[in-house]
1. Among 1, 2, considering only mean count of other Cβ atoms within 10 Å over residues 55-62, which has the greatest calculated value?
2. Using Rg and Dmax of the Cα atoms in Å, for residues 23-70 alone as the calculated read-out, with 17.5, 56 as its value, let me know the right label among 1, 2.
3. Here semi-axes √(5λ) of the Cα gyration tensor in Å was calculated and came to 35, 16, 13; which of the structures 1, 2 was it taken from?
4. Where does the value -9000 come from, among 1, 2, when helix-only ellipticity at 222 nm (-39500 (n - 2.57) for each DSSP H run of 4 or more, over all residues; to 500) is the thing being computed?
5. Thinking only about relative contact order in percent (Cα under 8 Å, 6 or more apart), which of 1, 2 has the largest value?
Structure 1
Amino acid sequence: MSVELTYLAYSIALFFVVVFVQAGAGVRNNGGLAMMNNRDNLKPPTVFQARMKRLVDNFRENLWFFAPLILIAAISGISNQWTVLGAQIFFFSRILHAVWYAFGWPILRAFFWLAGVIACVLIFLALFGVLA
């Protein structure tokens, strides 16, 4: 497996962790039975639960950029310093983004998000030979 696909797998594993933390927040707020049912009459989300929902949504949105780029690179046989760097930056920026978001720490979260976007741009430019 290529370095880029390995970082895609790591990113998916991180996404699972974030989803499980969000699910745990829901269970803590509403109880397991309520979360196993239709969830029509749940309590209002706690601050942490709502924050984790936003984090999951943000992570999912960013995976829609990253995953296809990595898969296109793999299918096309494109792997160079830029695609590897982009994959690494994306993964580590998502770790930092998730931690900052989960704890509600201000300001730097946006920079970690931007680093992930820049990582996707690097991969995109490498795919089209702009960065070789």
Structure 2
Amino acid sequence: MNALQAKEASGEIDVFYMDESSFSVDGCIPYAWQPQGKTLELPANTTGRVNVIGLVSRQGESYFHTVETTVTSSVVAEAMAAFIRSRSMDKLTVVIMDNAPTHRKAERENQATWLLGHVWVWFLPPYSPGLNLI
């Protein structure tokens, strides 16, 4: 990671950090107080959820892709394709992401296309969310 940041600092490459999150205007509290012996059922999911895939650089550049569907490897691939189209890729851009199965599958299935767009993916070591700046 230090080598990537050094190449970024010298201007050789661009580095972006990617992850996703979801938002909803309805709070989701899947638990409640209930009388002893009686079970209350509460919905665990709410409607109107928006998922956001974000990419940010240490220089403050950002790109966000929103969907109202579940984030799958296809959605990650779609977000990466849109990210590539949104930038003039005159030098290599390294996208750092965690080891989520959707990220791994998207990279495996789209690696050649992403490399043609001057994007290379670097996966964080397992269980190291503190290294992902986003």
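1. Answer by largest value of mean count of other Cβ atoms within 10 Å over residues 55-62: 1.
2. Values: 1: 13.7, 40; 2: 17.5, 56.
Only one of 1, 2 returns 17.5, 56 for Rg and Dmax of the Cα atoms in Å, for residues 23-70 alone, namely 2.
3. 2
4. Numbers: 1: -28000; 2: -9000.
For helix-only ellipticity at 222 nm (-39500 (n - 2.57) for each DSSP H run of 4 or more, over all residues; to 500), the value -9000 is produced by structure 2.
5. 1
Read-outs throughout are calculated quantities, based only on the coordinates presented, and are distinct from any laboratory measurement. If you're wondering where the values come from, they're calculated on a predicted model, not measured in any experiment. Cβ atoms are built from the backbone, for glycine too; each structure is taken alone.
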